[in-house]
Structure 1
Amino acid sequence: MLEFLTGSALAASAGLNAYIPLLLIGLGSRFTGLIELPPNWVWLQNEWVLGILAVLLVLEILADKVPGVDSVNDIVQTVVRPTSGGLAFGSGSSATTVAITDPAAFFSSNQWVPIVIGAVIALAVHLAKLSVRPVANALTAGLAAPVLSTAEDVSSVVISVLAILAPVLALLAMIGGVVLLARWIARLRRTRRATVQQASSP
């Protein structure tokens, strides 16, 4: 169960930012004792892989803060984020972490299953992000782009860390994030309607 929660949280994190969970998994395995990757995933802690992920992360952070560019970036990421989610789920759920001490039995006979599950979870989160961002930009004249992007990056880091250390808390954090986002969007819509009504009234 914890393996599934860890993988799901990492995949959801990848749906927000493709590179943060993979980078944290690789760094955690290479430099700390918090996570131990199985042999078929140790490439994630390779210095070249970590370097490439770091560069891609910087580019992603910058592109996602610019209104208009963020929507184009989201379209490009439609392939990248699900792929990252699959890798994050597969590596995270099969790794030994503080919370997971015996991952060997999890999907042991079908190694492709966690990758597919992770890709689906990341794609679902990505599509939600893809649908919300243009609406938020339109309602705020683009001012929401850097705010939402920063919140997504921070959420991705927090969820990834919790996925490794405390998967149950990661699940609660994701649920809380969805509730807060829904309330924020509803508030934006109400504010927009009130502004339109005031502008149209004589």
Structure 2
Amino acid sequence: MRVTVYCASSSAAHPEFAQAAHDLGTLLAREGATTVYGGGAIGSMGRLADGALAADGRVVGILPRFMGDLEWAHPRLSEVIWTETMAERKQRMAAEGDAMVTLPGGTGTLEELLEVLTLKRLGLFLKPVVIVNQRGFYDPLIRLLDDCVNESFMHPRHREMWTIVDQVEQVIPAIRSSPTWTPEARNFAVQRAV
């Protein structure tokens, strides 16, 4: 199994976020899963890789070349995939993983999560998506997604596109129990007045 993890590069965030990223990397490695992520060396990104590598896991980093020029890449990755653009990076990260996990993060993390949810809504992306709502970080987003359903911008079945957990120890069971998603989702992607 290959698990793509979206997470932050900030080292100024609460240390519990970085520790959870480290723990997730360790758990994925012990599960025999390859960790796929944005390739950075600092913040939750760096700690995720450190945790996986310390547990003898395989870690694949995907970075645009300009980040390499800035020496943002983690120096000990099992494999680095270089891209030309941020958009290509997002596409590769989604393509390389068998499941997506989102830890707390900033605009880049949010963009990655919302893009895979949009593709899943259209039946173009069928993999499990797990949101780690550590410290209640994603409570506002979860409320907003619920409002999207409640206001008929999305179908109630769209709530099955993601699974929410509170801690990284719940990630692997959440991936395994994720509802099956099929291209049939296209049939209810657009909401119409009745």
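Of the structures labelled 1, 2, one was used to calculate relative contact order in percent (Cα under 8 Å, 6 or more apart), giving 33. Name it.
1
Which structure, out of 1, 2, was percent of Cα pairs over 24 Å apart derived from, given a value of 36?
2
For distance in nm of label points 7 Å out along Cα→Cβ at positions 96 and 160, the calculated result is 3.1, so let me know which of 1, 2 that is.
2
Starting from the value -12000: which structure in 1, 2 was helix-only ellipticity at 222 nm (-39500 (n - 2.57) for each DSSP H run of 4 or more, over all residues; to 500) calculated from?
This value belongs to structure 2.
Could you figure out which one of 1, 2 the value 1.23 for Cα Rg over 2.2 N^0.38 Å, for residues 8-71 alone was computed from?
Checking each candidate, the match is 1.
Here, each number is a calculation from the coordinates, and none is a lab measurement. Worth saying up front: this structure is predicted, and the values here are computed from it rather than measured. Cβ atoms are built from the backbone, for glycine too; each structure is taken alone.
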